[in-house]
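Structures given as structure tokens follow.
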Structure I
Amino acid sequence: MAEKNYITRPGYTRLLGELTELATVERPKVVREVSDAAAEGDRSENAAYIYGKKRLREIDRRMRFLQKRIDAAEVVDVKQQRGKRVFFGATVEVEDDDGQVLNYQIVGVDEVEAGHGRISWKSPIGKALLSKKIGDSVVVKWHAGERELTIVDIRYE
């Protein structure tokens with residue numbers, strides 16, 4: 001049995017959108033290009049044909065991956081996650097030991113955007129923050145050692 005793929009509604013919608021785009025727009029376009037290239041004759045030396053077939057395999061591989069992720073997805077309604085503890089979907093405001101304030105949203109592995117503060121619930125920071133409440137401090141292994149983070153606020157948006 002596949003591991004559950006916890007995901008927010010926007011993340012799930014994004015995965016479905018990418019799968020739909022590949023299936024209805026990108027793949028048919030590449031199929032036409034390959035068909036046109038095949039009509040030109042000798043396929044063994046036809047770069048457009050060879051590249052097109054390679055691109056089709058890449059698209060099919062990505063579509064299979066997305067379909068597996070969607071099939072295993074368990075959509076979590078963030079708005080129902082109320083409370084004073086950090087759970088999946090929470091936006092957590094933390095202060096590090098230098099006084100710098102950071103915001104993280106705990107999301108699924110398919111939704112990670114570290115540059116925008118969207119971190120996986122499986123990441124070291126995500127794991128450390130889960131089930132904590134305002135005022136709790138956690139020590140997280142960082143790329144440059146350990147860092148202490150204190151939870152300042154928890155929001156469910």
Structure II
Amino acid sequence: MIEVPAVAIALAKRFEGFHRVPKDDPLRRAYPYICPAGYHTIGYGHLCDPKHTPITVAEAEAYLARDLMTVLNATLRYCPVLASEPEGRLAAIVDFTFNLGAGRLQTSTLRRRVNQQGLDERGAGAEPVGLWRRESVVSGLVARRKAEAAMIR
């Protein structure tokens with residue numbers, strides 16, 4: 001069984017961040033917030049009910065581990081060739097899928113390119129990863145796509 005690459009966990013933590021509201025909580029717990037896509041979220045990008053109780057970093061990491069395992073399974077279901085690709089490439093597509101959702105991966109040009117030709121040394125999948133940005137560009141999203149594309153090369 002393939003495990004979630006450590007670099008995928010690091011990418012998700014880096015770009016999702018551990019949001020604390022209010023910032024003066026002495027227990028440093030994360031509270032639900034609305035992400036840029038309009039979903040109620042807590043911890044490291046875990047979708048939640050708006051009335052979810054605050055969580056610690058350890059609880060957020062546990063949610064992230066479960067969420068990324070689900071995303072890894074979906075990624076390998078839609079892009080089975082990634083099971084034999086270098087770990088960094090798998091991690092990049094897992095992070096892409098975590099951020100955008102398995103449905104977006106399923107219908108993407110990225111999926112088609114990965115499955116048709118794999119990710120070669122020139123980074124055949126890097127270009128389509130870079131295309132997935134919102135019309136109203138969020139600087140963190142641009143940085144995330146660049147980080148993912150660099151790992152594919």
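Please treat every number below as a calculation from the coordinates, not as lab data. Because the structure is predicted, anything quoted here is derived from the model rather than measured. Cβ atoms are built from the backbone, for glycine too; each structure is taken alone.
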key: Source structure (of I, II) for relative contact order in percent (Cα under 8 Å, 6 or more apart), computed value 19   = II
key: Label whose coordinates, when helix-only ellipticity at 222 nm (-39500 (n - 2.57) for each DSSP H run of 4 or more, over all residues; to 500) is calculated, return -16500 (choices I, II)   = II
message = Looking just at distance in nm of label points 7 Å out along Cα→Cβ at positions 4 and 108, which of the labels I, II belongs to the structure with the highest value?
response = II
key: Which of I, II leads on FRET efficiency 1/(1 + (r/R0)^6) of positions 12 and 92 (r between Cβ atoms, R0 = 25 Å, to 0.05), largest value   = II
message = Matching task: 2.1 is the computed value of distance in nm of label points 7 Å out along Cα→Cβ at positions 36 and 68. Pick the structure from I, II.
response = II
note = Taking mean count of other Cβ atoms within 10 Å over residues 44-51 for each of I, II, the highest value is that of structure II
inquiry  = Starting from the value 108: which structure in I, II was volume of the Cα convex hull per residue in Å³ calculated from?
reply    = II
